[in-house]
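In structure tokens below, several structures.
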Structure 1
Amino acid sequence: MIATPQWYALYLRSRYEKKVNMELEKKNVETFLPLIEEVHIWSDRKKKVMEPLFRGYVFVKTDLRDKETILMTDGVVRFVGINYKPSWIPELQIDWLRRIVAESMDVQREQYLEVGGQVRVIAGPLIGVEGIVRRLHGISRVVISITAIEQSVSIQVPAELLEILHTSKG
């Protein structure tokens, strides 16, 4: 019986995201490193740079037969999981992340959230993306949480494009 490849998160040494991603691609491992544009300011200049959305993580799609090859890659610390067993990430969540970084110019890192009003985007390029609604200065943002790595991101979505799935109890 052949195991179906699943998405997993790798925890990395600090600032090794791009290097690990490149090395794994050379080893023919399917990877995903979501990047966002940030403006870095130095005393003499400003520069736009592409930075990892989730610092310290890279996603890989594998059936785990190449687990040792992946773990031997310079900068990889471990697979993210419970009791030394890698925890897989639903393909749907990886798809949401791909669409968010491709379609949204206003992605922000967020504190990981587990509770709140759950919503689904009902129109536009992010249709079907589910998350938790949050308001900041009167602007609706949808927070998408990746449970396996306890990380969250948010995107601005007009309220009329959101469908309430569950209301928060509190």
Structure 2
Amino acid sequence: MIHAQKKQIPSICDIYENSVSLWGMAKSFGLAGMRIGWLASHRKDILQKIVSFKDYLSICNNAAGEVLTYIALNHQEKFIEPNIQKIIYNKKLFLEFAKRHNQIIEFVEPIAGSTALVKLNIKCSSLEYCEKLVAQTGIMMVPGEMFDFGNSYFRIGFGRKNFAEALEVWDEFIK
């Protein structure tokens, strides 16, 4: 999901024959609860291994999720563009927030997607910071340690309607 129409990022499976591209209802459509997505690859052997593993975990998706996904796919314009606009707006809010708190965080604005990794410039680890933040405010972020990305980063999502409210609460926590 690209934020600016003039920019295009090719799918990795169109660039490198041994890769797998993933897309689903969560990020572009803002429908994470559907838990439905799909893969693309030129390597049929890789796809077959994935299908076999998926069959080991579950044979089929939930019927309601499939029906709702079908409806959403047939009405993409009602989901994707409003979701992108919400993400762009929230990203702008976070850019302003990061500028106000540049002694604590470093933020490089992403050109695509609904999440970003943000650098934490304080002495405690991102895991400690995220645990303290959720315990004291209810704001949940994923520490970089969960991604094997070190202990100075956390992942933040821009897909929430109440993002501005969360930033206000976080602002008070920082003060």
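In this comparison of 1, 2, the computed figure 2.8 for distance in nm of label points 7 Å out along Cα→Cβ at positions 33 and 161 is attributed to 1. Each of 1, 2 could give mean count of other Cβ atoms within 10 Å over residues 41-48, but the derived value 12.4 comes from 2. Can you say which of 1, 2 returns 1.00 when FRET efficiency 1/(1 + (r/R0)^6) of positions 17 and 97 (r between Cβ atoms, R0 = 30 Å, to 0.05) is computed? Clearly, the read-out refers to 1.
Looking at Kirkwood radius over Cα pairs in Å over structures 1, 2, structure 2 comes out largest. A value of -14000 was computed for helix-only ellipticity at 222 nm (-39500 (n - 2.57) for each DSSP H run of 4 or more, over all residues; to 500); which of 1, 2 is the source structure? Going label by label, the one that fits is 2.
Bear in mind that the values in this text are calculations on the coordinates, not laboratory data. Source: prediction; values computed, not measured. Cβ atoms are built from the backbone, for glycine too; each structure is taken alone.
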